[in-house]
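Each in structure tokens, the structures are laid out below.
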Structure I
Amino acid sequence: MPVKLDNHDLSRHVIILTGATDGIGKEMARILAGFNPKRLILPARNIEKGNALLEYIKSSNGHANNVEIWEMDLADLQSVKNFANKFINEVGELHILINNAGIIVQNQVIKTKNNLELQFQVNHLAPFLLTLLLLDTMKISVSAELPGKIALTSSGANKFAEIDFDNLNLEKGNYWSPYKSYSNTKLMNVIIAKELGRRVQNENITTCSLHPGVIQTNISHLNSFLSNALFKFLIKISGEITAEQGAINTLYPIVSSECKETGKYYKEGIVDEPNKVAYDQEITKKLWDVSEKILKDHGMV
């Protein structure tokens, strides 16, 4: 039975939603805008697409007065830091952070300008950086009466993943490695959400990771026969849902008052068990420490 989303009053909430120009993010932005947030800030790598999103929201529900498009490119760590600094200086309060943006790369290893594998950076490291940079702002913004939420959009692919600390950037890559890397980064989302939840459990902030369901979106960096075959297989075993239902599945644990436990993994809006690796404290600590070290080496934290 699909989860349903009631109307919510978010007029006291400042929200950041990444990955809002396509797919479920676009529908999430539309739905959130309709809940009358105090401010809804939508980072976009492509400002043209950001402006098109703004027009889409206006034409869909007319609630765009508090919606803002800001520039940010997750494939550029300095861009993420610039966004965070601007947000801290110009806004200074945050209640909901939804790290939704993600990418799938197929058949090849692509490096960012930071010389990091594209999926590792966009799906894991950049959202981790954004969260770390904005965490203090959220801590001083929230209260028991107005709690905060940090969410990471993961994938059911996390259950087929592993964390190979010797190959985070696919230096030992082969034809299959990019597919594996996507799954691995989705497991990293689950691990970080769980560990962050533990670290902020006394700060009036809860965290979660989310699998929206199988949806055909523009997340893929390249098209291939193999990726299409894989997608059809996923549809066969679990069924395809609409982008709107995927958005509802993702938003439900974020805005619903019923979802108060921290660090949980949700599949289509319902609590589910992730990859058992997510419970390994040694891997969790190492992933957090290695990620922080990479960011420090790049002068980001």
Structure II
Amino acid sequence: MLLSRRNKLFFLKLLSLFSVVRGYNILIIIIAQYLTSIFILAPHIKLRNVVFDPNLFVIVLASAGVIAGGYIINNFYDKEKDLINRPQKTMLDRLVSQQTKLTGYFLLNFLSVVLASYVSFRAVAFFSLYIFAIWFYSHKLKKFPIVGNTVASILAIIPFFAVFIYYRNFDEVIFVHATFLFLMLMIREMIKDLGNLKGDMAQNYKTIPVAYGELTSKRIISVLILISCGPIYLLLTRYEIGYMYLYFYLCVALLFILLLALWISKGRTHYVWLHNILKLIIVAGTFSIVLIDVNMILDRILW
């Protein structure tokens, strides 16, 4: 019985650690980095050469370590706010001590920089700056309206910027894809602020809903949704994206539903649903990258 309790506690702590570092998000980012490399950044390189590229593997692994560390330090600074907004998740996260979390934070960041040194000194500098930027955002910037949302969205796309720099692909279509992703992340961050209004007010976080009200926040989100139709239009009309056009048509429908639902939403439960719609758009976008050139999958496997 004692062994059973120890095992149960051990697995609960593992689950708690997985929750703190948002393991599911990191897995999606890893998949997205590889799919972006294969289908967008390096479509001319043999599939096996991309998948088994040790430098790319190190960049992806270092990115995962820094992101995991970022979630830990964000959890550390937001512990009181999260106790109000997400009490059940917070209680699970507290199964791992703060000391263990901070030890993991420093260890993950140190190992990420060591891994980056395998690629180049520039990679070390890049990830060192990324680590500092995440800490500075968690410690200071996230409490400021608009600035916090913008910086959070930029930090979320930096892992893709890392592989972008590695392949040195400066095609215009990449920037259009990146603009669309940035807008989706920005909308997600602002909807998250609406859902976290109670905790943000209690902890004096000056988010847009706290500083300017829910109505202003909804207006800004609506404008961002309309602006996001710009890159969608460009991707559908100016660039060759294969069957990925199906994904963007789905996005238009989901964004239209999101816009309508936004103005009738009241309370955290409604905003969580809106947040989930944004997560669906982002995750679906990750896997729909393969639709850019379905035939290329078979061709490159045979190379």
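Below is a table of values for the structure above.
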item: Highest-scoring label, criterion being percent of Cα pairs over 28 Å apart, for residues 107-266 alone, among I, II; result: II
item: Of the structures I, II, the one that -13500 was derived from, the read-out being helix-only ellipticity at 222 nm (-39500 (n - 2.57) for each DSSP H run of 4 or more, over all residues; to 500); result: I
item: Computed 14.2 for mean count of other Cβ atoms within 10 Å over residues 59-66 - originating structure among I, II; result: I
item: Parent structure of the calculated result 17.4, given that mean count of other Cβ atoms within 10 Å over residues 27-34 is the read-out and I, II the choices; result: II
item: Structure responsible for 17.8, 51, with Rg and Dmax of the Cα atoms in Å calculated and labels I, II on offer; result: I
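Read the figures in this text as sums done on the coordinates, not as results from a lab. Note that the structure is a prediction, hence the values are computed from the model and not measured. Cβ atoms are built from the backbone, for glycine too; each structure is taken alone.
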